[in-house]
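Throughout, read-outs are computed from the coordinates displayed, never taken from laboratory work. What you see is a predicted model, and the numbers here were worked out from it, not measured in a lab. Cβ atoms are built from the backbone, for glycine too; each structure is taken alone.
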Structure 1
């Protein structure tokens, strides 16, 4: 299973050539839930490694969706100047995440073309990712309606919780869940697609 460093937003995954590699979520190419385990669910991923190859890996649901927010206790401590004690950073990060979600922000957001509206999502909703310069094409399965939409977003939109782009490119088409079976098919769709621009404000 992978580990995540919430402070740098990187996953520690196995690399056959170098032993391990630290990669960001935008380096993932395929995210697929495995049948069977449910508590926690386990996802098989394929990621682009710094060694130049693509490798498989496994991540748990918590590592994929919640660990990037820094909610796991013991990730780091800091000196609280008010009390002169070392406090767990997870408490501070949890308070920040709760406040932002309570204010209507979501760590990850995408535009569901089928519903014609922005939707909150988590990385476990991502199906396929493909880079293109400073952008990343993301095929996202909507947690509400189950259809797959393709969004073109910045890398920080994927890698950094709450760094949602104000506007994203959206392929004006609803995809069946099994329409984009491989990264190659997804890249071909991205190259041939036209994108419409949509705002990602959840309140709109």
Structure 2
């Protein structure tokens, strides 16, 4: 792997670049992202106001027999309030998102293969079929990223806006889509009972 150095302090960033495109320099804490094979300063990350959280960065989070370690924290506003998204790694180093919104918890992984072939957000009540089953769109909103902390597999930006949709399936299945700046991303997972989330702090 090519060695890269922090543009602020000059120290080598190290092996984190093998897993993340956006990360904190381990020496000075500056947020950086990988762009065009170069490390660049991430810019303004916003103020992560202190609010009660179910877990935080570096905690060990056990959900449904799986263990996760949150390494990145993004907060989004949808007008009426905010919710928190954590990029978390499991024991194998594979990443997924844990969303926490007013006590509701969702665990999802990026859906690359077999993702819906949609270029615009579907409307409320629309049906979406993927290999995992059939889903009905129950929420369509606009979200704005207001604060960022930690490491992520993709480059996120404070102030970035997109339309998101949530679609519910059988049992606790949930399919989510993000539409913004010509980019569409899909995520598939499940709702989780917050009381079933076990947290161990380091």
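When log10 I(q)/I(0) by the Debye sum over Cα atoms at q = 0.10, 0.14, 0.24 Å⁻¹, for residues 8-103 alone is computed for each of 1, 2, the one that comes out at -0.37, -0.67, -1.18 is 1.
Taking relative contact order in percent (Cα under 8 Å, 6 or more apart) as the criterion, the top-ranked structure out of 1, 2 is 2, with the highest value. Name the one structure among 1, 2 that Rg and Dmax of the Cα atoms in Å, for residues 56-127 alone of 14.4, 38 was derived from. The read-out was computed on structure 2.
Ranked on distance in nm of label points 7 Å out along Cα→Cβ at positions 24 and 168, which label among 1, 2 comes first with the largest value?
When distance in nm of label points 7 Å out along Cα→Cβ at positions 24 and 168 is computed for each of 1, 2, structure 2 gives the biggest number.
When helix-only ellipticity at 222 nm (-39500 (n - 2.57) for each DSSP H run of 4 or more, over all residues; to 500) is computed for each of 1, 2, the one that comes out at 0 is 2.
Could you figure out which one of 1, 2 the value 0.95 for FRET efficiency 1/(1 + (r/R0)^6) of positions 96 and 120 (r between Cβ atoms, R0 = 30 Å, to 0.05) was computed from? Label of the originating structure: 1. Figure out for me which of the structures 1, 2 the number 3.6 belongs to, where distance in nm of label points 7 Å out along Cα→Cβ at positions 32 and 64 was derived from the coordinates. Source structure: 2.
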